[in-house]
Structure P
Amino acid sequence: MNERRIVATTDQTVSGVPGRYASALFELATEEKATEEVGRQLARFGSAINQSEDLRRLVRSPVYSSEDQIGALEGVATELGLSGTTINFLKLAAKNRRLPALPDMIKAYATLLASSKGEIAGEVTSAETLSESQLNDLKAALKSSLGRDVALSTRVDSSILGGLIVKVGSRMMDNSLKTKLQTLKIAMKGTA
């Protein structure tokens, strides 16, 4: 009898609505030989969502009609220098009332893109924007730890105060100052 062993790895899969949309976009971008460019444009849009409360509200709120969302997305896309396939993808998501899933679609696309290059996708959250040198050092450390190149997306969240939160596949390392302070607070409550 053959015995199958399932081993947890850092391989990533995309599933659900975000996975279906990302897969369809990736196939289209592959046909157009634009996977890298679409990936860069989606990353820019994802960063804009993270940095703008108004854009986050537009994406998440069901109050806005799809026509209003499409109009606003066209303006944001122009400002961010997005074009062609990426804009059409954003409009389709708005038309189908799938904008709340957009951040997950962007992550799923990044996963597919990284996988196509033999990399794994990861995300680093920092209190301030990381320099190119810091990102390269982090990528090198992750490669030596995981044995594979890591395609990192970045996110700035000043609420973590300092340090980094790194997610790669199902692994997460939270070395943020906020978490350390919360842990210290809990420890101090236990001794009082």
Structure Q
Amino acid sequence: MTAHGDRKLRILQTMAAMLEDPAGEKITTAALAARLEVSEAALYRHFPSKARMFEGLIDFIENALFSVVGQIVAEEAHGLRQAELILAASLRFAGRNRGLTRLMIGDVLVHEHPRLMARINQLFERLEASLKQALKIAVAQKDLPAEHDCAAHADLLVCHLLGRLQRFVRSGFKDDPLSHWAAQWPLLAG
């Protein structure tokens, strides 16, 4: 990676670390620059705006999650198991990336550019589409009844995911997104 790429990555890593603060302070370019011990102008040499910094983090989340989803779909033939693994991987990702979880639930985007929240919404729509496809496979494999409402089921799974992420953030990152998973998945799979 180039020195420019290294600096961009360092900016994004620092921003993600700042998002891990349970107090949830607003991320400003001044605070980010101070944490990095550079000028705000130095930040703007790598990113034209704070929104682009957030987009860089969203890109990372999308790439990380959907590379795993792609791997699950390629390696697991059973639709219900695909859905389980996709949901568990999403929850595990959140548990390991606290600052990015705050970004995923959108609380840090409240006063930011609306396109950022639209990107987060698209991420969850893509996850929901992946879950719906896995559930359709489960119907075809007769693991779910033929009349099963895959769209409603996928929606329920995404609502569970969002609820677990909210709870994780609201607990100050104490309530692990995967707590009770072994008991909850059979209820969610039904």
Structure R
Amino acid sequence: MSSSVLLMSMSLDGYIAGPNDRPGNPGGDGFMRLHEWYEGPDGEFGRPTGPDGEIWDDIQASGAVLVGRRTAEQVDYYGGSHHGVPVFVFSGRPAPESVPKSVTFVDDIANAMAQAKVAAGDRDVIVHGAYTAQKALEAGVLDELQIDQIPVLFGQGLRLFDVLPNRIELDVVKVIDTPAATHIRYRVRR
């Protein structure tokens, strides 16, 4: 059975985007600092060497992506496919005409997750976006969190968990500690 897994790189002080995060400046000022661990052996964005590569492999093995509209717009809807898998966008507004037909818009988080899990089959659903993560946690449809904690303090920007309806208990599933990031996988307690 598939799991839904939030995948986020985050500063030590809880920021997933820098200041001035907006269209034209996706992720805000200094955003790429949170993703330097994704550098491959040639220095380009790709599969990192060593233990960081395990996280890349998990992403590539997933079967669908569920993302919030704001994030989807900033990455141009992944061109209609995120590593060859279907993209589902959680949004209360209809899809613009310019969105690739392969991208599915769903206005209810539980329904969006259910559709993404069907599409993923026995593979995981990767979740992106702070708002979508918060709503999925609130609805009880987020199974795990993969937080790639970067050794930097942003001091400002967009935080991942500023607004949650209540306390949520987590169990640590796996930790991979590298100089570039500490990758912590949590399972949501039910």
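Where a number appears in this text, it was derived from the coordinates with a stated rule and is not lab data. This structure is a prediction, so every number in the text was calculated from the model and none was measured.
Sorting P, Q, R by percent of Cα pairs over 22 Å apart from high to low puts P first, with the largest value.
One of P, Q, R was used to compute helix-only ellipticity at 222 nm (-39500 (n - 2.57) for each DSSP H run of 4 or more, over all residues; to 500), and the answer was -19000. Which one was it? The read-out comes from structure P.
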